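The data blocks that follow each hold one structure.
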Structure P
Amino acid sequence: MQKKFSLIHKTIYSYEWEAMESYSRVKISPMETLCQAVDYHSITLNPDVPTYYHRDYFGNAVVEFSVPFRHNYLEIISRSEVTNFKPSSEPLKSEVKVGEAAKWFKNFEYEFYDYLYESPFIKFTPAVWEFGKKILAPERKLSEAILDLNHLFTTDFQYRSGATQINTPVDTVLETRKGVCQDFAHTMISLLRARGLATRYVSGYIETYNPETSSGMVGSEQSHAWLDVYIPDFSWFGLDPTNDMCSSDRHIRVAQGRDFDDVSPVRGTFKGSGKQHLKVEVQMRRMQNSPPINKINKFQESN
């Protein structure tokens, strides 16, 4: 059964003193996938300036723009309507073992190179090796091992906002057992890649409130992070360690890459003498019995 969501992502920069000019690059456009259809998407800027659209190395939609004149604030508003379908659980039927999967990836190293090795936020340290030694033992079935590892982040770790920064090392997260969704995704990716398993970082959103179970989700009402593991001879399979669940029709996928460095929602710089203040608001709501949208404004690549 499909689920349809409306999504608004607001990013507001205010400047202590007028910025003389600024440049921004944003990745806040939902992806088109086999399980996710983008019915409507638009980005509004204030001040209103021309934008340049393209896709990056990982296939993510990128919008770049500059404000070449004095301004007191910058507002970026992304509005989307997305229809989601439940992902297949077929990859979990795989009988391949962890050690066998690592050998399989050796034969396809070039195809998965970016997702097999270290990256800016992913490091293979002694602590990473030691932590994953038992749960990712070579003789274990891969599908069972990744589900057990996913579960560990809700039983042995504590979700705590402010306990870490985006650049907090994985070793610190393993030591303190505290963090947020980005930390848990980076940590789980490090553990899996260190064992030779292709894994990628995913950014997006998760539904705030589930009307079917009357429960909320951790990491909602803001950008969320999870990961994909590639199951040999099947496909990528998503896992959300923050909520101890597989990626679902309640997740909206926006960007993917090696780690957060590849998918940062908003990046930029400004020229000015004062400080800047950032405010981010995310609103994701399920649309009930909504009529089809007539106006379609999906991401378009520039020629």
Structure Q
Amino acid sequence: MLSVPLLALANGVNEPKDTVVPRTIEFVKRGDRALLMDLYSPAEVREDSACVVFLFGGGFVTGSRTDKYVRSYCQLLASHGYTAIAIDYRLHIREVNFDTVPLSKTQRVFRDAINITASDCAAAIKYICCHASEWKVAKNRIVLCGSSAGAIGVMQLDYCRANMLPPASELPSGWKPAAIVSFSGAVYADNGKPKYKSDPAPTFILHGDKDRIVNYKKFPPVLRSGLYGPKKLHKVFEKNSYPHWQFIFEGIGHEVASLPIFMNDEVEAFIEGTLKGRQMYYDAVVRDKKVVPTKWTKMGVFDLYKGK
């Protein structure tokens, strides 16, 4: 129901071979649930010891760090010298029976799911930093990347870090992501448009302007609190001169969530420039004949959870 088609692979991008055998590690326990990460250590580590932590998508209902597209992307990153780490997070909405949730409480369910994802990502970062020397990872060169729900999770963690909010409480003191890469992500804010008390990490936003699952503008549109998409976030970043790239795919919906492999050249260009200390600003409208609308452009968030 919630599995976004692997558009990138379908469009002829060569799937990386499984040349790295990941090591599976427990990084935290939440109640009786052990959360795991898969560590893809490259044969030749980059000189800067950069690391990319990836969070899968699936609407906070489904998905896994072992999904084929996640494994393929981590293999690709490792083949380019990055230490790649795919992590678990708790799928809060999977446990929710919406038949028992009043409409007035629905937004709280999504807010909780987002904050739980951010909290679990923070625990993973804490664990990675504790083992950074052993794994040849530079603590200050950890990039957070995610797709859909995972993209919301990484953006939310940086938002909570910048505003000293509880979901970021497990992060090591003073730690900040080297960069954020968001494929169809957004930020949840409780009281109006997002505000950052300290600067966000340099952020690469990739999104479709027809996305109604992770809305390009805002959802719900009539309330002050809710998910703020790229149209709103870009104004905040631009007004405050926060370094960021924005690629908006014209006429495309939630298909962008499936593009990590397809867009990796652009992502690596952003990461490379950011790690070299460049303050970069790039606002682009993207038209690509290989990225075409599918049923995911027509779908809205209520279609996504129909029958949940």
Structure R
Amino acid sequence: MLRHNSILSRILTMPIEETKHIWMDGKFVKWEEARVPVLTHALHYGTAVFEGIRAYPALDDLLVFRLRDHVARLLESAKMYYLDHAYTSTDLQDAILELLRVNKIRTSAYIRPLIFVGYGGIGLNFTGFPIRAAIAAFPYGKYFEKPELKVCISNWRRISDESMPPQTKASGNYLNSVLAKLDALKSGYDDAILLDHRGSVSEGTGENIFVGKNGRFATPPISSSILAGITRDTVLRLAQEFEIEVVEREVSRMELYTADEVFFTGTAAEVTAIVEVDRRKVGNGQIGKITRKIRDAYSELVNGLNDRHLDWVTKVYEG
């Protein structure tokens, strides 16, 4: 039991390597001075939207992967929740790149932009409250400690767009994922898969999912309460280039048990193989051939080694 608790504690903490500065409301401030009042609206009601963006070292530069697309999704999420802020896409992209330069980051990094409702009173109606923005960037390695995961199907259902918009990357949405993630870890799994309100496969706690059988793959559609992942879109386009058949359709829970290959995709997770679902081996219990091919191709993309998609990476230090 002590060993299990020690492992669980290590997985849950995931310490952050602090950098010198955070961008906050248009200015660079010291990390320790980036503070908000206790009565900040977003802290109480989850009224915030965010993004997770990755940067990767390449030769003498640092490459941010699909920066424009991430910022576009952030702005769409903000619009959905009436977060009327003062920043354009260009403003935020420039702030992200400058923050990486100011902090002199040249290793693999994670970038977290956040738009949130600030302090203005108590109650649900935040009309007239300040809409604030912040960006943090810090060195970051792998999200999962293991290259191959053992997961369970969660008892918690993925939030439905009949109650909240799961297509937005809103802070409050992730309470749903927190419950599923913690339950999975406490039961000895690496992560969880949530089903949608109809009982079909939706997504992981922070990842989209692909399920393969006989060389053909399926991934749940937007209507299965998924977040339209940018890594998911990247993999769909890679699969098309490799002439790997992938269809977007409802996926049943039973397909997870009989699949040859299953993998997660996500900005933090990248492309990560699932080798066991509910104590049942996926295929032979090892990473599949197609999963490996897509994982390696994704790695080439984010490191700027694929000439066909250089428009997906933004250089930080060039010039």
Using distance in nm of label points 7 Å out along Cα→Cβ at positions 118 and 182, single out the structure from P, Q, R with the greatest value. R
Out of P, Q, R, which structure matches 2.8 when distance in nm of label points 7 Å out along Cα→Cβ at positions 38 and 94 is calculated? P
Structure responsible for 6.2, with mean projected area of the Cα convex hull in nm², for residues 198-285 alone calculated and labels P, Q, R on offer: Q
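Each reported figure results from applying straightforward, stated rules to the coordinates on display, with no laboratory input. All values derive from a computational prediction rather than experimental measurement. Cβ atoms are built from the backbone, for glycine too; each structure is taken alone.
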